[in-house]
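**Q** Read through the structures below before going on.
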Structure I
Amino acid sequence: MRRAVCPGSFDPVTIGHLDIVRRSARLFDEVIVAVGTNVSKNRLFDAGERIAMMRQACADLANVSVEGFTGLITTFCAERDVTAIVKGLRAASDFDYELQMAQMNSSLTGVETVFIPTSPDRGFVSSSLVKEVAGFGGDVSDFVPAFVHDQLKGRFT
């Protein structure tokens with residue numbers, strides 16, 4: 001069985017994240033979305049909220065599950081017999097950073113990293129930009145699932 005993990009903080013989940021997860025689900029037998037729960041970082045949504053949002057967003061994907069994790073993604077992968085980490089790339093600058101991470105991860109456990117370029121119409125979407133625009137009252141409804149948009153509005157009103 002080819003099992004992959006899509007790691008991230010997903011604060012909040014965007015249509016860009018979901019595009020990568022959906023495309024990964026077509027490439028692998030099983031995909032685990034690993035929601036990072038680093039307690040030392042300030043997030044708009046706590047770990048439980050982010051996991052719940054991702055589960056709701058992926059509910060229609062039979063071969064996708066969602067779990068929280070702390071620590072190294074390579075440890076998470078080793079514990080679950082994951083053979084690949086899937087990362088979305090928006091720009092060349094993403095590649096420079098992610099390549100180093102991929103090489104480190106491979107040297108630690110042998111897990112490979114698969115890069116999927118974002119769809120051209122989603123390449124500019126990021127959680128950080130979504131939060132910034134939403135925080136100033138801008139309409140981000142095209143960039144997040146409707147239920148996430150509702151939660152964002154509730155957080156910023």
Structure II
Amino acid sequence: MQGNPKLIETLNALLADELAAINQYIVHAEMCEDWGYGKLHKSFEQRAIQEMRHAEQLIGRILFLGGTPIVSELNNIHIGKDVPKQVENDRAAEERAIKAYNDAIALAGEVGDHATRDILVNILKDEDRHMDELEELLDQIEQMTLPIFLTTKVD
């Protein structure tokens with residue numbers, strides 16, 4: 001099947017976002033593991049795995065539409081030097097992803113590709129959940145103070 005070229009280009013842009021997110025979450029996960037924050041390590045690692053699944057879905061859809069997945073391009077990665085900066089960087093990345101997915105969903109609807117639209121809607125739901133989880137962590141840091149928050153993240 002030959003898909004809409006603009007939609008395929010948009011799917012590749014989303015793929016670049018997902019590939020960057022995978023790397024950012026993995027680095028943050030490993031930094032937290034190194035610092036002894038096992039619970040944060042696990043949550044960041046799980047989020048990276050979910051982003052890998054998103055990338056897999058996007059690659060599959062690009063191929064189905066007759067496009068070529070571009071996996072050699074990543075968007076900027078922002079590594080935080082401490083836990084609050086990591087969470088804030090991840091929240092900002094999710095905010096950009098949510099906007100990009102909403103725009104892509106609108107484009108898929110405009111070009112009449114409702115199957116792609118459905119895939120994007122499902123990914124968007126995950127991104128919304130990620131945003132909620134990250135905002136929850138930021139609220140906890142603010143309400144508990146950072147030292148107390150961090151004591152709750154040690155295995």
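Bear in mind these aren't lab numbers, they're just calculated from the coordinates by the rules spelled out. In this text, all values refer to a predicted model and were calculated from it rather than measured experimentally. Cβ atoms are built from the backbone, for glycine too; each structure is taken alone.
**Q** Of the structures labelled I, II, one was used to calculate distance in nm of label points 7 Å out along Cα→Cβ at positions 1 and 121, giving 1.6. Name it.
**A** Values: I: 3.4; II: 1.6.
That value comes from structure II.
**Q** Can you rank I, II by distance in nm of label points 7 Å out along Cα→Cβ at positions 73 and 145 and just name the one with the largest value?
**A** Once distance in nm of label points 7 Å out along Cα→Cβ at positions 73 and 145 is worked out for each structure, II has the highest.
**Q** Right, another one. One of I, II was used to compute distance in nm of label points 7 Å out along Cα→Cβ at positions 33 and 89, and the result was 1.7. Which label is that?
**A** This value belongs to structure II.
**Q** For which of the structures I, II does the calculation of mean count of other Cβ atoms within 10 Å over residues 9-16 return 23.0?
**A** Derived from I, not from the others.
**Q** Using the calculated result -28000 for helix-only ellipticity at 222 nm (-39500 (n - 2.57) for each DSSP H run of 4 or more, over all residues; to 500), pick out the matching structure from I, II.
**A** II
**Q** Continuing with this model, one more query. Where does the value 20, 50, 28, 2 come from, among I, II, when P(r) over Cα pairs in 10 Å bins from 0, in percent, for residues 17-80 alone is the thing being computed?
**A** Working through the options, I get structure I.
**Q** For mean count of other Cβ atoms within 10 Å over residues 25-32, the calculated result is 20.1, so let me know which of I, II that is. Show your work: numbers first, answer last.
**A** Numbers: I: 17.6; II: 20.1.
It was calculated from structure II.
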